[in-house]
Each structure stands twice: as C-alpha cells, then as structure tokens.
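What follows is a set of structures for review.
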Structure I
Amino acid sequence: MATLCKPSVSVPEHVITMEETLELARSRHHDHPQLPLALRLIENTGVRTRRIVQPIEETLKHPGFEDRNKIYEAEAKARVPAVVREALDHAQVLPSDIDVIIYVSCTGFMMPSMTAWLINEMGFHSTTRQIPIAQLGCAAGGAAVNRAHDFCTAYPEANALIVACEFCSLCYQPTDLGVGSLLSNGLFGDGIAAAVVRGQGGTGMRLERNSSYLIPKTTDWISYDVRATGFHFLLDKRVPGTMEPLAPALHDLARAHAWNASELDFYIIHAGGPRILDDLTKYLRVEPHAFRFSRATLTEYGNIASAVVLDALRRLFDEGGVEDGARGMLAGFGPGITAEMSVGTWQVDGGDRARQTAARAVRAPA
C-alpha cells in the first residue's frame, strides 16, 4: 500500500508577530467601526508569528495583480526545489523514481504549471505525469494526499511527489475592509511543503482509505472574487461552525474502515483556526492533545493553507512518530465547503527499523 513519507517544510525569513499585526490593524483602520471586533478575532486565532515572502513594508503595497503574480512565480522557483530535494531524501528516492507530481496552490497562477518547470529543472523524467490543483484552497493538501493514494493504488509500483506552495501574503488587498478580510490579514501565512507517497516501502502513514465530502449549498462561504487587482478572499462568518456538519463524514470514513474515529492514535488535521480544532475535539470526542501538531502549526506559522496538513505530519515525525501499526486520520478542509479525508496505519520500513535499532544501541549506556 502507498505510504506518505516524512514531509519537508520551509517558511520564509520575514516574520510578523501577533503584536505587529494588531498594531498595523489599529494604525491602518483606526476609524473602522468594527475594529474592536476585528482585533478580538485576530487575538483569538492564537497565531503568535507568521512568515511572509517579502518584508512587511513591501507586503502592504499593491503593485497590481501582474506584478504580484510575477513575485509568486519567482519566489516559487527560488524556494520550491530545496524543499523537494529534502522530501525526496526523506523518502530515499530520486527524481527519476517519481511517476507523478501533484502541485497544489491557491495563491498564484502559472501556465505551464510549476509541475512542468520542476520536470525540466530537477531531473524528473519527461514521462512524469502532472496534476496541478489550483481551486481547492486549504483542502488541497488533503486532496493531494488522496490523489497520490489513488494513483499509487492504480499503479502499485509508482511513487508520487506532492508539493504545496502557498504565498498567502501576496493576496493581501488593502481596500478590503470587511471583518472577514481583516481577520484573514491576521490569520494566513506563507509556506512550502513537499512529501513523497511511495507505492512500496517507506516509513510514514500507510494510506488505506480516502473520501471527500462537500456540505451542500455552502459554495459562497469561502471563495475568491477575482478582480483586476487579483484574488479577493471572501470568508463567511458561518465558516468556523462547519465542523458540526463535517464531523459525521469523518466518523463515516473511519466506520467504513471498521474503526472508531474517536479512538485513533494520531490525527493530522488542517488548522483553519482554533474553533475548527476545538469543535473537532467535541464532535470527534477526543482530547485536545490529539491536535497538538495542528495547533503548533497555527501558532507558529498561521494558516498556511494547503501546506498545513503536511507541516502537522512533519511535526509528528519530529516528535518521533508513533508505533508501527498505529491508526490515524488526515483531513483538510476548504472551499466548497469541502473535506478531503484519509485513514491509515503507521508503517516503519524494514530498513528504517534496522537503522533506528542500531541508533538506539549506539545511544544506550554500556
């Protein structure tokens, strides 16, 4: 079965703190009638720091959609290759071993896709399939995992590379003054993540079943209004409450696999905001500690859109992973309102297990 290996994650060097975000909101929107509400909502996100691809002085400017998209392309080409190389190393594969590249992003546009550029520049075979996904927003991280699983199920010897590249700061719109827009200005951050799904072998989450669910008649709750100035993010006030109708879909997926969603060993969940995780604690009937990786991503990086689930998984690996055979769930949520979900068991590759055993023997006292 296909195994989702350890992701590689990179965030830009420019940092903006919660305190700086609040001060910017106060200074730039001092006469906004709903400023106290916006400030309270931003504080409640729990986002302490975010990383952005440009200094804040440049981020606050709006040179136009064309120039911003040029920045997106240049930054993606400069930053993605190193993340991809590390993800390949984590999975112990070469570019020539990859059969499909799934590239997800909702914060910039390229045609040909970044997949074509990567194939040309990084030594992937010219026969490598390309699956660029641009319109699933934050749910695209989960969707990429699911499509990689589907591909490796169809071609059991194949390997898939997932790349998520999100520069949310390039979507800042200074003229958007709705409370939802002000909240998003303090919530989203920039980040790049990549991971390999191996058809055979590898250490990580062995993907066993996946599913999608769309809440009917919620297509306008999270959306882009595309204008001459670029992507204008629209966020409905009802979005934070979407876990109540989505939680049954998570239970159904686990039940279809003869599991109980409340009794799994690990959870890799998209952290759109603290309310999402708080509600899932309630509706999945699990302890808050179960979502510690997602909360850490939110606190340190903000909502980095499709890259969140890969960063949360990376944190699980960095903590030492879980026992071989441990059961888990991965889920991303985004526009639609859409959920992309998967379940699987932790697998430790035989070679990795031998290396871990040897390392423990070296560390053990005589």
Structure II
Amino acid sequence: MKKKLNSWTMRLFAGFNKNIGVDLGTVNTQIYVKGEGIVINDPTIVAVNNKTGQIVAIGGEAKKMLDRTPQHITVVKPLQGGVISDFEMAEEVVKHQLRSLDEGIFHRCGLAVLGVPTNLTEVERKSAEDVLISAGASRVYLVEEPIAAALGARLPIEDPAANMIIDIGGGTTEMAIISVGGAVISRSLKVAGEKLNDDIVKFVKDEFQLAIGEPTAEEIKIKIGSAIPLDERLEMLIRGRDLGSGLPKEVTVKNSHVRLAVAKSLKTIADAARSIIEDAPPELVGDILERGIHLCGGGSLLRGLDRYLERETTVKTNLIDDSQTCVIRGLGIVVEDFVKYEKLLNSQAKPRDIVI
C-alpha cells in the first residue's frame, strides 16, 4: 500500500513539473518549456551592488548598464568562453529565469536538458549541471551544442552520412561532423561573437586613438560589419574618448575598417573548418561536398560570412533560418520527445533529492 501511495504521490507532483531545455550561453540564456516553446531569450548578465552584495538587475536591464555604472555597481558576465566563471551569478541568472515561469506554489522544474560546448572538462560539466540543480531542476542531462544545433536545423543526424555544422555563438564556435546520431569529429574555439567585438575595440584604439566600449563595438559589428567586401558602402559615426586629450571625440568607421579588424579571427574559424574536414573519414568528406556546411548561431549573421567560409573551404555553406535559436530549438526537440532522443544525451541523470 505504501509503495502504491508513493508511486501515486510522485505522479501527482510530476504533473506540476515543467520539463525544460536550457541554452546557458555566454551572451544569452534561452529556455524552452515543453508544450510551450521558447519562452525566454535574455542576456546572461548580472549587475551587483558591491557595498551590499545585492543583485541590482539581471538580463536586459543589466545589459543596459554595461560600461555605464558607478564604482559601487559591477556588471558581471558569469560565463566566459562558454564556461561558467562565476557559479553564484550563473545560478542567480537561471533562478531569475525559472522564477518567471512559476504558475503556482506547487510548481518546480523537472527534467532539464542543457546544451554545453564539446570540449568541457568533467569539472566544468559538473559545474554546469550543479547550476541548474541549485536553481531548482530535479534532473539534468547534457547535450553537446553541435548535436542540439543539428537537431534544431532539422538535419538527418541519425543517417549514416555526414552532417557538418558550425555554430558561432557569443563565447565559442562549435563545429562538428555528425553521423549516425553522434559527432564523428568536433572542434571548439574560443573565437566567436565577443572576440570579434574585442577585435573592433582594439582596432579603433590603434587606428583612431579612440577608446570605445563593448556595446559600441557590438553596434558597429551589427550595423556595418561584414566578412567580405560588399557592393554597398557602409559607414557609421561613433563616439568615444580621445586617448591623447582624454576628451570626447567622434570618428567615422567604414565597413572596410571592420572587415580588417575581424579578419584574423575569421581566418581562425575558417582554418578550423578546413582542419576538421581534412581529419574526417574520406566517405564523410564526400557527403560534406554533396550536402554542404550548415552555419548557425548569432555570430553567423555577420554579413557575407557564409560566402567567406564557402570560399575558404570550397564547400557550399548554408545559413540556417532563425540561426540564433538553432541550439535551443534542438534542445526543445529533445525535451518534447525525451525517450526518442535519450541516446543523444552526454551524461546520466543527476537526481536531486526531493522533499515531499
């Protein structure tokens, strides 16, 4: 009787659980809820009051404060290069997002599927799991981001044929050749969207003797940046601090300047893509030539990047629709049909003690 009662109780509480997919990215945190779709897409950033230790803002509100805060407030990015660098702040981000999903006193997060870079150590993987468990998840499973991205792109990854995907995110670029439901060969680079921003900051400093912040660099990249020469002429007026006088100054930055600034980082990505193809089995290389390379992630939206990679690899490169949500859509597919895709998971469940 007691066994039946416990079984009934667990089923009752399972009804209040929400199974979710989480893409805890360096730049954005995205959450998919089973049966509802993508419900959260918010910056992974926290503003903290140094005097009191209290959280001032999380997400979009905190991002507005970047490079604009007084000395007693620090804006923290809890992930660097796809790896959790500040556990407590990462936990606060996830808790904040999960609290926004609450619908009642009995609600808790059930099964959570988390996307992670391919090259994480066991310690880094454990840290990622613990963040979700501490934030309220009962069970956590890991899926490597290239696998999730391929699922989100609706690629036939279970076929015995090559599916090559490159996911250029904020902190890392993940690339893999996938066949029969697994990554045959993969690479993870800490060269992605934020590195391109840093490149632009450094170039403007060296070329114009002008100091600018990361928000301005990102705006430059989005508005006039490109990987290849364009037919149209793009330029942008930017403002910053003159390094000589220390006074405000404005200059005009052209598309050619941005292209020159990011050239080295783009070359690194292209070289890695060529390397992964060179190291792949010959039969899979033939499949890649036929099917092409699939490009996704926020960094893939840089103008002409698909054509740049196509030129560098001699392989047709396809930009996936709605590429910024490719990984979270893939995690959502796993969440919606967990039994079918359980074999893709990279770790065993990490149960959390539940007090009923």
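FYI, it's all coordinate maths here, none of it is from the lab. Fair warning: this is a prediction, and the values are worked out from it, not measured in the lab. Cβ atoms are built from the backbone, for glycine too; each structure is taken alone.
Tabulated data
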item	result
Answer label among I, II for the case where distance in nm of label points 7 Å out along Cα→Cβ at positions 127 and 231, calculated from the coordinates, equals 4.8	II
Top of I, II by FRET efficiency 1/(1 + (r/R0)^6) of positions 207 and 311 (r between Cβ atoms, R0 = 25 Å, to 0.05), largest first	I
Given 36 for percent of Cα pairs over 18 Å apart, for residues 287-342 alone, calculated: source structure among I, II	I
For 0.15 (FRET efficiency 1/(1 + (r/R0)^6) of positions 135 and 199 (r between Cβ atoms, R0 = 25 Å, to 0.05), calculated) the corresponding structure among I, II	II
Which of I, II leads on relative contact order in percent (Cα under 8 Å, 6 or more apart), largest value	I
When percent of Cα pairs over 30 Å apart is computed for each of I, II, the largest belongs to	II
With distance in nm of label points 7 Å out along Cα→Cβ at positions 151 and 335 derived as 1.1, matching label from I, II	II
Ranking I, II by mean count of other Cβ atoms within 10 Å over residues 159-166, the structure that comes out highest	I
